[in-house]
Structure P
Amino acid sequence: MKKILIVEDEKRINNLIKEGLTAAGFECCQAFFGFQALKFVQENEFDVILLDVQLPDINGFKLIESFDEIPVLFLTARDSIEDRVTGLELGAEDYLIKPFALEELIARINVILRRKKTQEIFKVAKLTVNLEQRTVLFEGNVIDLTPQEIALLAVFILNQNIALTREQLITQAWGIDYEGDDRTVDVHVQRLRKKLELEHHINTVFKVGYRLDVD
């Protein structure tokens with residue numbers, strides 16, 4: 001479950017956000033002051049911070065400097081272009097103007113989480129895969145993969161332990177406009193198994209497709 005820190009001094013808004021995000025499947029922690037948020041960040045790990053700009057003790061534009069490597073989405077009534085630019089230049093992932101629809105907030109959080117996921121480094125079997133740099137190391141040595149092989153590997157990694165049909169693999173790795181034979185998936189799977197010694201990890205799921213099994 002993804003953990004969200006809500007930093008908003010208006011209790012009614014903070015509670016409404018928490019209620020909506022909890023219903024959407026997120027774990028939420030509430031802070032009503034900047035110093036309180038700093039304490040929570042020191043003691044917990046968060047996936048996203050929702051940060052009001054106008055807090056009673058610390059301005060959100062100042063506070064973001066302490067949230068290194070945690071994605072921040074500003075929530076504020078300050079809607080000037082200058083403020084938006086300032087927020088983004090300070091490192092915020094997004095900037096949402098009050099009032100806003102809860103559905104839009106959830107959608108923006110999910111975009112941030114997907115973006116964050118592609119920047120992670122994954123370890124699978126003897127592999128170290130950096131999806132952002134699109135590099136694959138096998139026991140520390142660089143493995144040359146074609147762009148399509150990397151795209152397919154990325155789909156497996158982002159869907160670990162989930163059975164995927166050939167149609168799903170084609171849509172996510174080749175694109176919805178791909179018009180080739182789905183046997184292409186089988187060929188590329190065999191290549192990945194051989195090149196990366198994943199014979200016991202990329203498994204065939206009878207009458208479904210394939211699944212990347214990891215511990």
Structure Q
Amino acid sequence: MNKPLSLYFVRHGQTYLNKYEKMQGWADSPLTPEGTEIVKASGRGLADTEFVAAYSSDLHRTIATAELILKENKHGFGLTLEPRSEFRETFFGSFEGDASAMTWDRVAKKMGFASKAELYAKANVRETMNGTKVADPTHDAEDFMTFWNRVEQGFLHVVNAHRETGGNVLIVAHGNTIRNIVHELEPSVKADFVLDNASVTVLTYENGLFKIERLNDTSHFIENM
């Protein structure tokens with residue numbers, strides 16, 4: 001009987017663009033010292049988890065996060081990290097690096113809402129992503145289907161590579177990437193939840209079914225700060 005496959009999704013640690021509340025999709029910035037320490041604590045909380053493989057997006061902030069987690073892991077020595085572009089965050093086009101509050105106000109007004117607060121309250125993730133592409137003056141921002149088709153390819157690659165042998169697989173990615181994977185596999189979990197930096201979300205795959213075991217979990221590293 002095959003072992004269950006457990007996918008450990010970890011959001012990257014806090015970056016400087018996170019700290020400054022700037023739009024950060026494909027734009028990249030280093031982890032802050034605080035972000036680095038929280039990632040290390042998360043890694044210590046996962047130290048006893050034996051991973052059979054490790055993936056991340058190909059952006060620096062996820063690669064750095066994954067490397068720190070593997071360094072803290074008791075079984076991480078010799079495990080090769082595989083960065084994949086499919087696991088990148090949403091691309092925000094010409095909004096990349098802009099102030100988040102200003103950007104979402106602009107998107108909200110383009111979508112017919114009075115404020116970003118009304119946007120957050122009334123629009124779902126798909127609508128917001130599609131509206132962001134329309135609001136982007138260059139229209140280079142990803143709409144939902146462009147984003148999801150990309151992410152799904154990476155996700156299927158991982159599942160197909162490991163579903164026969166099972167085990168624990170580490171995937172370090174981004175907030176929007178992780179929450180949309182969770183929502184698509186378990187629609188009862190709305191895609192509007194916020195993931196904390198370095199938090200862990202675990203999906204298990206067994207007998208053709210996915211089940212959420214942990215969602216935005218930080219309890220494992222609070223004790224290791």
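What the table below lists for this structure:
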item	result
Relative contact order in percent (Cα under 8 Å, 6 or more apart) - structure with the largest value, from P, Q	Q
Structure responsible for 0.90, with FRET efficiency 1/(1 + (r/R0)^6) of positions 74 and 162 (r between Cβ atoms, R0 = 30 Å, to 0.05) calculated and labels P, Q on offer	Q
Cα Rg over 2.2 N^0.38 Å - highest-scoring structure of P, Q	P
Origin of the derived value 3.3 (distance in nm of label points 7 Å out along Cα→Cβ at positions 138 and 170; candidates P, Q)	Q
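Values quoted throughout were computed directly from the atomic coordinates according to the rules given, and no laboratory measurement underlies them. In this text the structure is predicted, and so the values were computed from the model without any measurement. Cβ atoms are built from the backbone, for glycine too; each structure is taken alone.
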